[in-house]
Each structure stands twice: as C-alpha cells, then as structure tokens.
1. Tell me which of I, II gives 3.0 when you compute distance in nm of label points 7 Å out along Cα→Cβ at positions 43 and 187.
2. As an exercise: Cα extents along the principal axes in Å, for residues 147-210 alone, calculated from one structure in I, II, equals 39, 23, 18. Which structure is it?
3. Volume of the Cα convex hull per residue in Å³, for residues 19-98 alone computed as 208: which structure among I, II?
4. Out of I, II, choose the structure whose coordinates give relative contact order in percent (Cα under 8 Å, 6 or more apart) equal to 35 when calculated.
5. From which structure (I, II) was mean projected area of the Cα convex hull in nm² calculated, if the value obtained is 17.2?
6. For which of I, II does helix-only ellipticity at 222 nm (-39500 (n - 2.57) for each DSSP H run of 4 or more, over all residues; to 500), calculated from the coordinates, equal -14500?
Structure I
Amino acid sequence: MTEAAAKARYKGEDRVGVLEELLNERYSVRAFLPQPVPRETIEHVLTIAQRTASWCNSQPWQVLIASGEAKERFRKLIYQEAASGAEDGHDFPPPREYLGVYQERRRESGFQLYNTLGIVRGDKAAYGKQALENYNFFGAPHVAIVHTDEPLGVYGAVDCGAYVGNFMLAAQALGLGTIPQAALARHSGLIRRHFRLADDRKVVCGISFGFADNAAKVNSYRTSRASIADTVTFVEA
C-alpha cells in the first residue's frame with residue numbers, strides 16, 4: 001500500500017468513526033430542557049440536512065418550525081384534539097399491521113419505555129397517558145413539521161425520511177436531542193389549517209428537538225438493533 005493510499009484509508013476510518021459515534025449516541029429523546037436553541041444553531045442543522053440526497057434532486061421537503069408562543073399555541077391545539085380521541089387522518093397510510101419480527105421489535109421498544117417509567121404491563125390508561133406526551137412535544141422548546149408536495153407521492157415521503165435522518169444526525173453533532181414523531185401526522189388536517197398550508201401539502205411527520213434532559217429517567221434506556229445477518233442478503237453467484 002502506498003503512503004497516499006494509507007493516508008486516505010486512515011482518513012476514511014477516522015471520518016466513518018465520527019459517523020458511527022453519532023449513530024450510536026443518537027436516541028429518541030422524551031424529556032427536554034425548556035431552554036430554547038439559538039437560531040444560528042437551528043440554521044446550522046438545517047443547512048447540513050439540506051445536503052440530503054433526493055430523487056432527481058427534487059429536494060421535496062418543506063420544514064415549518066414552531067418555537068416560543070407559536071409552539072405553545074400549536075401544542076395546546078393538537079393536544080386537545082388528541083386527548084379528545086379525535087384525529088383527521090394521516091396523509092400517507094400508516095402501517096396496516098406489525099407482524100412477526102416487526103411486532104417483536106415494536107413490543108420490545110414499547111416495554112423498554114414502560115419499564116423505565118415504572119408502568120405496569122397491561123395498564124392501558126398509563127399507556128395512553130404516555131402516548132399523549134407526543135402532543136406535548138415531550139417538553140421540547142421547538143417542533144418541526146416536515147411536509148411535501150402531493151404529486152410526488154411516496155417518493156416525496158421517502159426523500160423526506162432521508163432528510164429527517166440527516167436532521168437528527170446534524171442535531172446530535174451540535175449537542176441537541178431529537179425525536180421523530182409520526183404521531184403528529186395523525187392530525188394532518190389540523191396542521192394544515194393551523195399553519196395555513198395549502199391542501200396539496202402532505203404532512204410526513206414532526207420532529208421535536210432541543211437540549212435533552214439527561215437527568216430524566218425516560219432518557220436512560222436505549223433500543224437494540226438487528227444484526228446484519230437478520231437484515232441483509234448477499235447474492236454473489
């Protein structure tokens with residue numbers, strides 16, 4: 001191996017190590033400190049996330065960020081609707097059903113949360129109360145709503161998913177915590193009306209973000225990941 005090749009390899013290992021560290025550190029934060037994030041930090045996150053690859057470079061994501069009093073007005077409105085049991089539906093169909101290993105992983109994640117909070121298995125009232133914390137944005141000082149253009153269909157939503165992933169990694173790198181929230185998309189009609197979005201804007205998800213409350217017990221557990229053998233098939237002949 002030449003000296004140049006060795007340097008390139010070392011640099012590559014160093015860079016991928018940073019990415020691996022960020023991925024291992026990141027988790028869904030469910031308790032935030034009340035202090036707001038400086039605007040320049042938020043814009044830094046957005047600038048990084050904007051480099052997300054997209055189908056035909058369409059960059060179909062639009063992001064609405066509510067903070068301060070605007071966030072509070074939105075929080076009260078969406079919490080009230082969710083607590084009443086009403087919802088006006090997803091713009092993109094949610095999973096019809098979790099089966100097999102997907103159900104097992106979902107249950108494992110849910111029971112980790114409930115066990116951490118001391119919620120007894122089968123206590124549906126407590127499950128429901130915890131689920132409603134989605135609509136309090138888990139105390140985050142900021143909430144982002146990610147939406148896309150209706151004619152782009154599922155491809156627009158897929159590109160938005162990639163954007164959400166990069167938003168969260170950029171936030172992690174800058175010392176912030178995040179939680180992506182499909183729950184907010186259950187109230188896409190309310191979101192469009194409240195923020196006066198056009199009818200052709202389709203809500204993908206929300207992201208609550210801010211500084212994580214590291215002392216909160218709910219932030220103490222971490223979910224597992226499947227092995228490569230469980231998720232990848234190599235075809236070589």
Structure II
Amino acid sequence: MSQRLRITFSTTGPMRYVAHLDTMRTWERAIRRAQLPLVYTSGFSPHARMALAAPLPVGVEGLNELMDIWLEPAVDPAAAVKALVAVLPPGLAIVEAEAVSDALPSLQSCVRAARYEARLPAADGLSAVHAQVHRLLALDTLDWEEERGEKTRRYDLRATILDLVARADGAGVVLELYLSLEVGRTGRPTQVLRAMDLDADGVEIHRLALELDPGAVSPGAVGAAKLPGRERP
C-alpha cells in the first residue's frame with residue numbers, strides 16, 4: 001500500500017523565478033536522486049504521483065509551500081527528509097514532512113487562501129499606503145483585466161482580497177495581503193499592488209502560508225519530521 005507524504009517546503013533565491021512545471025520536474029528529479037520509491041501512474045504515459053497545493057507566482061518566494069507525494073513502500077518521514085536534503089538544489093528547502101492519511105481530500109481542492117507580505121520602498125510612505133488600503137477595501141467590486149501571455153483574464157479583483165494591512169518596517173513599509181485562492185477567485189499580489197497605484201516591479205514578495213480547509217490537515221498523520229530551527233510563521 002502506498003504512503004502519502006506531505007512536505008512543507010520553502011522556495012527562495014533563484015528558485016522563485018522557476019515556473020510551476022519546472023519546479024515539479026526539479027522535485028521529481030530530486031526524489032529520484034534521493035532513491036525514494038516514488039509511485040507512478042499506470043498507462044501509456046505514466047506520471048509521478050505528486051501534487052502541489054497551489055502554484056507559486058513567478059518571482060514570489062514561498063516560505064511554507066505544500067506538496068503531497070506518494071511512496072511505495074512507505075518510508076520513515078525523517079529518513080525521507082534526510083535523503084532529500086542531501087540532493088535538493090539551492091533555493092529549495094524542507095521545513096517538515098509527515099505521513100498523512102490517503103483518505104484526505106486533494107491539496108488542490110482544499111486550498112482556500114494565502115497570506116503574503118510585500119516589502120515596499122520607503123518612498124511609498126506609510127500614510128500613502130494606508131490611504132490606498134482604505135480606498136481599495138471600501139470598494140464593493142473592482143473590474144480588472146490581466147494579460148497572461150496571449151490571453152486576457154477579466155475578473156473582480158476586489159472579490160479576491162480578503163484583507164490588507166500596512167505597517168512600518170524600519171525605513172520601509174510592509175503590506176500584508178490575505179488573498180483568496182478559491183477556484184475562479186484567485187488573488188495575485190502583483191495585481192493588488194497595481195490596483196493600489198504601487199509599482200510592483202522589483203518588490204520583494206513572500207508567500208508566508210497557505211490556508212486549507214480544516215478537513216485537509218493532518219488527522220491520520222502517522223509520523224512527522226521537522227528540521228530544527230525551521231518554524232512556520
């Protein structure tokens with residue numbers, strides 16, 4: 001019987017510029033190099049049984065990303081972490097891993113929201129950012145167009161914003177964004193910044209955590225391994 005291993009990991013440095021599919025290929029190569037017994041689907045074109053909770057926007061660092069992988073036979077989570085740490089490229093790091101029940105729903109179906117942090121330059125000024133936050137949150141709707149390749153996405157940007165908070169941080173300003181990741185209502189931090197008349201280019205953005213339905217987290221966990229010194233925010 002296969003084991004479902006849930007890995008919490010970070011994506012930082014140059015890895016934040018790697019697109020979703022290439023990130024998955026990097027993980028698959030690392031798992032194979034670590035000689036972990038990764039399960040593949042059957043059929044004409046087998047695929048590795050791996051699933052990320054939510055793609056990370058290119059250029060955004062993720063501090064607590066989530067991924068499920070299936071192994072057969074089962075491997076002790078601590079041994080799996082040790083093997084992976086030895087082969088992961090710079091910019092990918094494991095926070096923790098735990099074996100969870102295969103009866104849990106898929107990660108993708110349970111992601112509801114994400115918390116981000118954007119570090120803005122001092123020139124923006126806290127009072128000016130506060131004013132933009134209040135203006136945006138006061139709106140009932142905000143029709144928005146986003147160019148993605150050759151396609152144009154039209155949606156209500158305001159519906160994707162669950163909360164915004166601005167605070168001072170040294171000489172600069174930190175904007176905390178709580179955005180929906182519901183199907184059809186996915187918020188992107190760069191678009192929110194543009195809606196606030198802020199220059200999103202070059203802004204340091206971190207995805208701090210993903211929010212799942214309570215039913216998607218850890219009942220049925222049968223073992224866990226956490227790297228010392230790495231704590232979730």
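What follows is calculated from the coordinates using simple rules that are stated; it is not laboratory data. Values in this document were obtained by computation on a predicted structure and should not be read as measured data. Cβ atoms are built from the backbone, for glycine too; each structure is taken alone.
1. Source structure: I.
2. Computing Cα extents along the principal axes in Å, for residues 147-210 alone on every structure in I, II gives 39, 23, 18 only for II.
3. For volume of the Cα convex hull per residue in Å³, for residues 19-98 alone, the value 208 is produced by structure I.
4. Numbers: I: 35; II: 27.
Considering all the candidates, the number was obtained from I.
5. Working: I: 17.2; II: 14.3.
The value was obtained from structure I.
6. It must be structure I, since only it matches.
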